[in-house]
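Asks: Presented below are the structures under discussion, each in the form of structure tokens.
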Structure 1
Amino acid sequence: MKKATLLLLIFLFAYRTAPAQRTARPDKTLERDLRALLTGFRGDVGVYVRNLRTGATATINADTTFPTASTVKIPIQCGLFDKINKGEWKYGQEIVYRDSLYYDDGLIGQLKDSAKIPLSEVVMLMETTSDNTASLWCQAMAGGGASINAWLDANGFAKTRVNSRTPGRREFQKQHGWGQTTPRELAELLVYIREGKAVSPDASDRMYRNLCRQYWDNDGLSQLPPEVKVGTKNGAVNRSRSEVVLVHAPHGEYVYCLMTKNQADESWERNNEGFELLRRVGALLWKHFEPKSTWKPVAGYEKWW
């Protein structure tokens, strides 16, 4: 192999596997404002922000490992679409539900044994309503956590892992739950899909469309104008609240991920410290990147939580 060809391949591999480092430009003002918002929070917090147009970034514990909670459903979708792309499944094919798949009382868990449903609808419920039975079903069809983790590793996401029902990861599951990631990696995985680099351009397009149909829009999304498109996934367990969002803002797309762990506040009310932090950060970022916008949440919006 000629030296020039080898250098080109090395460059292309680096470009593909390290998107977060391509255009990073620290935004000290934004980071200062974010740190001020985090003051007094009773728990651990990580934040990663990148403006996709300007390259401006802000990072706070962005490479620290956090529980994914339901944000693990983004890598699960990637692993499943890799199998679909290889011809092991068809996106529109009917699959058969069995009672043995039951995990909780989501919509899929209400199906009767032997009921048929299109795989596409199971994926949609995994990403939009965060249906856990659907998600574990998709994880199994993706070849299990080990197969999904292999895809993540091959695509440059070394810190993002599925732990639950994955051989050799029981100790990680005890510490982090279903999955683990970092704010930087989860945000850049969302960008990877948005840019058409996950599995294939057409698979990325379908995955991203699924991520633009979020049912749970009470937190950071509530601080954005309703006409602004977002690709997003959130997750919550007792001591962790997280959200990753790619905002199609008028003056340039930006992505951010906020994750918490070890929260003192384990409540499930609207005023939970984690939920409040998601809203405050979502509002701060909108105002930072769209300073001329006069939009604000309509009076009384909070009663629809």
Structure 2
Amino acid sequence: MQGELRQVADLALFAKIVQTGGISRCAADLGMERTTVSRRLGALEKTLGVKLLDRSPKHISVTDAGRRCLEQCEQLLESALNAQSLATIGSTIANSAPLVVGAPPDIIDRYLEPLLTAFEAKNKGLTIERRPVTIWTEEAIETVDLGLTLAPLKVAGGWTNTIAYVRQSIYASADYVANHRPIATPFDLEAHDCIVETSDNERHSWRFEQDGKVTTVTVKAKHTVSSLLEAREATLAGLGICRLPHYLCDSHLQAGRLVDLMPALESTGRDVIVISPRQRQRKTGTAALRMHLESAFSKKVI
């Protein structure tokens, strides 16, 4: 048992080395000797039978084996910090600064707000800043503690995990439908002007499924926009046809401003992804919040 507990502590120490950017910085942060940190890391690697870090005098990099276990090791470190807080403040998780959660504003309003409010109510010493983020960049990821976005995610500045799935359909404005040729099959889309996102890696080919049969069509990307919200506004303005998530269009569909052109067909949907920065120092409560969101979404279809 003692050996197992020591290994758990060393796994958390590995996460701390990565977070601080090196063995020397980790040792200084923890008030330990550099040789002690290095020796414990070496012992952990020997026990696991894999190399976790590639080390040089001026640089460290995480190996493939290290990357595979780093997320769990960070959660061990986070849990230890949370436990320390719980022991001193009773039943809350507290930070001097709020946790920053970034997401597209529509996802914050529709899905995140009740979850974040419930988490704050459970942890009285913690506050959460809701930060609208429409376009994710490396810099944007490093300004938040957690982020939510829809696939595809083009940047590689954070650890990611798929937590839900969003359905999509093909939409056009009522005016566009009234003034253009009708669409009876997916292949009719090839004759229409379409709106695509710059982040959509399938922007020239849209896939549909019905009764197990998959159909792929090439569309004419006449208008390119930088976000889903811009795509929806361009669709409402009658500029063309667009593939959009259901949740962005439901109210406009009910009001008659948008038309679902092929409701019987299932269009390729999108994964909902939670992001954590790679190098940012984790605040107490980050891992707990992430697990709260992952449990709430539980890879369901939204």
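Asks: Supply the structure label, taken from 1, 2, corresponding to distance in nm of label points 7 Å out along Cα→Cβ at positions 228 and 244 with the calculated value 1.1.
Replies: Details: 1: 2.0; 2: 1.1.
Attributed to the structure labelled 2.
Asks: If you don't mind, there's one more thing I want to ask. Could you figure out which one of 1, 2 the value 0.00 for FRET efficiency 1/(1 + (r/R0)^6) of positions 52 and 236 (r between Cβ atoms, R0 = 25 Å, to 0.05) was computed from?
Replies: Working through the options, I get structure 2.
Asks: With FRET efficiency 1/(1 + (r/R0)^6) of positions 76 and 132 (r between Cβ atoms, R0 = 30 Å, to 0.05) coming out at 0.40, pick the structure among 1, 2 it was computed from.
Replies: That value comes from structure 2.
Asks: Of the structures labelled 1, 2, one was used to calculate percent of Cα pairs over 29 Å apart, giving 48. Name it.
Replies: 2
All of the numbers you see were taken from the coordinates with simple rules; none came from a lab. Remember, it's a predicted structure, so these values are computed and weren't measured experimentally. Cβ atoms are built from the backbone, for glycine too; each structure is taken alone.
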